[in-house]
Structure 1
Amino acid sequence: MRRMTLAAAVAAASCASLPAMAQAGVDVVATTEPNAESTPEHAATEDVFEDAADGVRWSGTASGAALAASGSRDLDDVGSRLGVAARLRSELRGEAWRGLIEAVGGTRQLAYDDAPVLRQGFVEYTHGPLQLRAGRQIVVWGRADRLNPTDNLSPRNMRALVSDIDEDRIGTDLVSARLQLHERWSLAALHLPKLRASILPASLWKPLPSLHGDRVRAAGSTNALRLDYAGNGLDASLSAVRGYSILPAFAYAAGPQLAQAQVRVLGADFSASLGERWGLRGEIADTRFEGPPPPGLGDHFYAVLGLERHFDGGWLGLAQYVHRRAERPSPAVAQPDFVLRANRAVWFQNHANSDALYLGLTRAPLEGDLSGDVGLLQTTHGRGRAWFANLEYRLDDRWSLLARWQHFTGPAGSDLGALRKDRLMLLELRRTWGWQR
């Protein structure tokens, strides 16, 4: 299932990318969840050759799409937009190695131009229990549904108009190693020399000529560890990240600034089967700033706990409780009010304590021609509400019609109310080709 961080979801604060249907990225740590890196877009596979020369196999997909949207994701009042986009994903695989490349491009109206065309490009080598990977990758962590506090290594282009919310993820350059310690235990280590920041909605930074919100890079390296357990009916992990946050923060010192803060994040997640139809998932993350926090922000804690129920016909119902707590330190240097407001919106810290209930209904993409999800995120104390829907209808093996809708309500100073200008309706017609040799 698709996942996303609560901070990146609403705090994209400005991007309102709440949920998603299936993880569309590469998780360098093997989990029991499927990931789109190994199962690309469903498409007809043409020109299939059963005999691969010398054990080398080449496969891939390419797609072209036309999109129409009711507005932008820049938190502005811009009207409808039309655009076209293209994707190419190809993999070359041998017995102990593989290479993958994915490129994405689109017209300026879709705001694809701020992110690199090369979304992924890496090589991987496996020898016994050890797997090594180097290059541009997308790392998706977390086992809770929809909202993932431990998903802290995958920046997003919060401006991009996409029908699948996980398609706005941006690849980052890194090297990783995963060691299978035991049949059920594995350990992954990652080194990111210059973690790039998420691209915030343009209305937050483009009016300020000195800021380049599409070019923010960490001042140093980021390192991460994750210990995974996969057993009968239970999957769980412990993780630690030390380095820089994927969310940038504003400051004012002789002019506006936008940079990534140094953080330490300790996290844990689990998913458990409670019989044939019921499941329980949870996730927590504790984030601490190293040094003074950015203006208006403080150390924060996320907790997510969800109960799911599987129904016949591929349907899944989900109820999830989300809690967040943030400290409120006094800034060392007085900052303009607009800096404090922007940071709290982006980092989802408009309130020192916030609670929300998420209700969702999903239909798996393998069950018939129609798939997707609809959901509601309701905060407590009347602080806001978010409705969303993501649907896909397969016209045939090559053509698909995709739709996305999101609607936010609440007081202007609330986390969801701040996203009222991010109300959006989007339609996409996609044509896909596939090959395997």
Structure 2
Amino acid sequence: MKQILILADGIVAKHFLQRIGETFIRTNEYTVVTLDRSILPQQLPSNIISYQFDPTSYIKLSMLIKREFDDIFIVMKNRVDAEGAYQNIRRDRPYARITFFNRWDIEFDDENLISINANELLASRMYDFLPNVPVIAQNVGLGQGEIMEVLVPFGSAYVYRHIGTIEQNQWRIVALYRSNQLILPKPSLMIKPNDLLLLVGKPSVLESVFKAIKQELGQFPAPFGENLYLYLDMVEEKSECIKGCLEQVKYLHRRFKGRKLIIRVANPTDIGLLEEIKAMERENELVSCFIDYRRREAEDLIGGDMQDHNVGLLICGGDLFAQKEFRSIFYALRKPVLQISSYPLTGLKKVVVVLSEEKSMEFISATVFDVASQLDLNIELLDYDPDGEFEKKSFILNHYENLSHIFSKNLEIRQERKNPIRELSHEKEFLQVLPFTRKILQNPLLSYFSADAEKLYFKLSKNPQLFVPVDIE
């Protein structure tokens, strides 16, 4: 049996005692000292014993605390009385554990005292009711933001996604509330608008997750990162390719508003191009140029930049992406990669997605709609099946149709028996979005006669391509 002493006075103490009386705990026995008996519950439970005297009276209190108490609570309305009661207890019980209701911002140097700051609690509780603010658990766990609940808005990129297709690194969705009912999450559970998610994870990570769930279209490259990163290698790339990248990244930077553009130059050999790049930096405060004169390894150079600049989208020219070495480096980064082609981004009219493995398609769906929204492009979905069994992919088609209604984006679905890659290779004015899987790392010569649309990505490389990392491998 735990013995608990409560020194009580005022309205907060009254509510505290009423709560204790309503929630009977057999293993706790309470001793309440108060001068005002009106704050006691009308019907005292059998585990509450009360004494009526002034809690600041040292003589009376010292006789009472000769008994062993496991915990002592001081909940009083007057600062002088509260501090006096605390000092009286410490005279006889210097190491007793005390919980002090602190409404006056008093600072204590006492490792055996828990100060409950009433002002912080009230401010924090009121803050929780502000819109677009994460609700953080205060009375469980560490209370440092490692437990959070998030209401999923109608326009969230997480809507109509299965929990199993959401990358959860250093955080987890541990529960979902829908229509006032608790649902324990399974990989197959789909998130719907107005669902309340209970998240557990590293506080700094949960802050980013909260923003990603609450944000609507127009946030890419989030949640992969914040800024754009153009990698140029003056030895590995032709000058025409570099010039094309510089020109097109200007347009992209204007469309992805508010993002920083980081330009990394490796193996600087062309003074004219360097001057052009530095001019971009001078003209726009959101553009930063970094030149590597030490000829460091590309893997170390790019990897360090990813961390230092919070990169969300890596941009490169076709000369680099054609090399397996660079594709492997980019793949390991788990960041979206935009391969810029000879066809200008300014001439694009649509985003094209060739359906492949179902989970991959769901993974990239939010990115597809976000990019299409920011670049003001329509979306075309190509469903290829040589046997004409299109109902196999009815789920993913419905998923994209739902998103198109939510985000008010035009979506055209084409179902064909013939592989659409050959037909697309003669078209222009489109951006292809596809999963960045290990298939992209294969030698194109070995994939030339494949029917897999991902393995045949190189046949459409004359158009810009966005490779989105997926977490299913």
Structure 3
Amino acid sequence: MTNTIRIKKRASTGSAGAPTTLAPSELAFNENVSDLKLYYGFGDTGNGQASSIIAIGGSGAFFNKTDTRTPNTILSGPTSGSAAAPTFRSLVAADIPSITADKVSNFSDTVTAFRLDQLASADNPVSGVVPTADAHFATKGYVDSQSEGLDVKQSCKVGTTANITIATALNNNDTLDGITLLTGDRVLVKNQSTASENGIYIVGATPARSDDLAAGSNAAGAFTFVEQGTNADIGFVCTSDVATVGTNNLAFSTFSSSGNVTAGNGLDKSGNTLSVDLKANGGLVIESTEVAVDLAASSITGTLAVGDGGTGSTSASAARTALGLAIGTNVQAYDADLDNLSGCQSGASAALALLTSTEVGILDGATLNTTELNYVDGVTSAIQTQLDAKQASDADLTALSSCQTGAAAALALLTSTEVAILDGATLSTTELNYVDGVTSAIQTQLDTKLTANSTLDGGTF
């Protein structure tokens, strides 16, 4: 018969956690899904019960090798502080032990087989390199400084702006140029009344000169940047030719600056941008990014000299005097008629200027208008002579002017005797027309005729 080992269990409907009691070396498994651990009765109390109950397997009691983990995750205790149960966490620098080069196989041979430019890119930063022999390599900054004749020093936190008492002004927590000093800070002292005290100092209970510009060293060409304060981002260089630190007077001058430009009179500065400080209505304006002059500005003061193209005056009379102009002598006084003539059309004033006084006098007293004057247009000889040769106006002639075509010419052919025939005539046109067709004297013909009541006698019918 097969041997069977059975252990205690708590059903899945039971509570999570270890059993209350177990016999020594007895096993029990909790099937609650929130537990799923195997418990062991550890120790012996002497009365048939284990001294304690510990989890020896199951969820949380071991780590499953098939569970996935994020990259660079390790099972380890905490990164700092007190000891604690291990967990899966990200790798930190403290987890990696420090290994000396002699522990790495063939480290020396591998490194020395490569040139510097093969170990790192040419633009990777290198610091702390100060060559002391001909065969030493140097940084570009060092080479540049030497080519410029500079002895570059480490930067200083702040620089002085006036004379100070070094022993009491460069202590921990002192304030210099608005900057709080801390022990170990570097300070450029450059404004001492006793110039031999100038140099670079280290802040402390007893301020001392820096090692890179120590007493007795040569400060000629020494260069340093100031990091903070009103001298921030400004480089200073020692310009003294004889410059033994602590012995000779040291003078420091501005050598380079990204922010040392200040706006003087008439300028404004915003960041690194300078602009013109324009007075309101002062005559200068900005037009399309360029400075221009507005001569109509109300706040323009002073005068422009005659020699500079102005009048040198602020009034018309003074301007005329300054220009040597006298009214009536050099310039015409104002006249309303002349003002009116200034409005003549193009060429009119020139034409008027050609007229003689006699010609102008013709119009003096003239009452005709432009329309009446235009009646003369086209006249080829004296108007009065022509009028004298004309027939005086007569009502009969006016009536005759309405004769039908040819009638006036026919009347002109009548003699005075013929015209007189009609003088006193009372017959009408109809009565006159009765004469039409008569071939001899009407009265003679009438005299030969019988009267209406005559008696016919002796006639034959």
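Readers should treat all values here as calculations from the given coordinates under stated rules, not as data from a laboratory. Note that the structure is a prediction, hence the values are computed from the model and not measured. Cβ atoms are built from the backbone, for glycine too; each structure is taken alone.
Side notes on the structure shown:
- Of the structures 1, 2, 3, the one that 2.6 was derived from, the read-out being distance in nm of label points 7 Å out along Cα→Cβ at positions 205 and 309: 2
- When distance in nm of label points 7 Å out along Cα→Cβ at positions 85 and 373 is computed across structures 1, 2, 3, the figure 12.6 traces back to 3.
- A value of -1000 for helix-only ellipticity at 222 nm (-39500 (n - 2.57) for each DSSP H run of 4 or more, over all residues; to 500), calculated from one of 1, 2, 3, originates in structure 1.
- Relative contact order in percent (Cα under 8 Å, 6 or more apart) from the coordinates reads 10; which among 1, 2, 3: 2
- If log10 I(q)/I(0) by the Debye sum over Cα atoms at q = 0.06 Å⁻¹ is computed and equals -0.81, the structure in 1, 2, 3: 3
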